[in-house]
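What follows is calculated from the coordinates using simple rules that are stated; it is not laboratory data. Please read these numbers as outputs of a predicted model, since none were measured by experiment. Cβ atoms are built from the backbone, for glycine too; each structure is taken alone.
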Structure 1
């Protein structure tokens with residue numbers, strides 16, 4: 001399957017390597033991912049040029065799309081007035097002894113804006129307590145997103161599609 005994708009459109013797919021622990025347990029340091037050149041959708045994993053870091057690449061999850069209003073309250077994500085279930089965080093929440101995985105915040109308190117600006121995204125790491133993400137560097141420009149993570153291809157015993 002991967003060979004066919006590469007042969008069919010070498011300009012539309014590439015590979016990247018996960019660096020750090022911000023996406024644990026979904027991705028670990030050193031994992032290799034297959035990246036497709038498509039527009040991200042809500043909750044996609046994206047491979048991006050890390051804002052404010054020269055030559056650093058990272059993987060984060062899209063939480064806010066252009067035009068979205070969002071906030072966290074009592075460990076619950078609310079986007080455009082609707083509570084969202086984040087199943088990918090279930091194992092992290094189950095491991096909590098006490099407290100919350102994602103502390104309360106609003107876009108306005110973090111960024112001074114009440115909506116994600118056009119041409120930008122709001123991204124978070126799944127390892128919410130240890131991730132550097134849009135809570136730190138605010139919005140990610142569309143031009144900083146290299147592509148959408150389609151699969152983890154290494155290590156071989158952990159191959160997974162997204």
Structure 2
């Protein structure tokens with residue numbers, strides 16, 4: 001890959017984001033040897049604003065997160081995966097987001113509706129929540145208020 005001559009020599013220092021802890025992990029869902037999971041853990045009292053597609057064919061994570069925010073539960077986390085968009089997966093996709101939100105909620109002590117989800121990647125391929133859930137304990141253990149540089153540059 002050709003690097004732009006305008007690209008900086010190094011990634012700039014970024015301050016930690018107050019009230020937000022971050023952690024990454026490799027699920028092996030699609031990639032080998034690189035992180036493809038991100039957990040953003042919000043301090044109590046945090047607020048989240050979001051803009052969602054208005055498409056009737058929104059992916060399961062979009063549907064879940066839209067409904068979760070509308071439920072009024074205070075946000076506790078955003079869980080992101082790369083490699084599989086969990087889009088056009090029907091009831092199996094809904095089951096995956098429900099299991100993922102529930103599994104993370106149990107680990108961080110909140111309701112499933114306080115866990116927002118985002119997925120990017122292949123469309124139309126079923127996503128096994130067990131692959132994601134295998135990373136959850138490590139993600140929670142690795143939450144740090146001071147690791148935004150590592151997460152932004154991976």
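Quick notes
- Here the criterion is distance in nm of label points 7 Å out along Cα→Cβ at positions 15 and 143, and among 1, 2 the highest value is seen for 1.
- helix-only ellipticity at 222 nm (-39500 (n - 2.57) for each DSSP H run of 4 or more, over all residues; to 500) from the coordinates reads -9000; which among 1, 2: 2
- Relative contact order in percent (Cα under 8 Å, 6 or more apart) derived as 28 - corresponding label from 1, 2: 1
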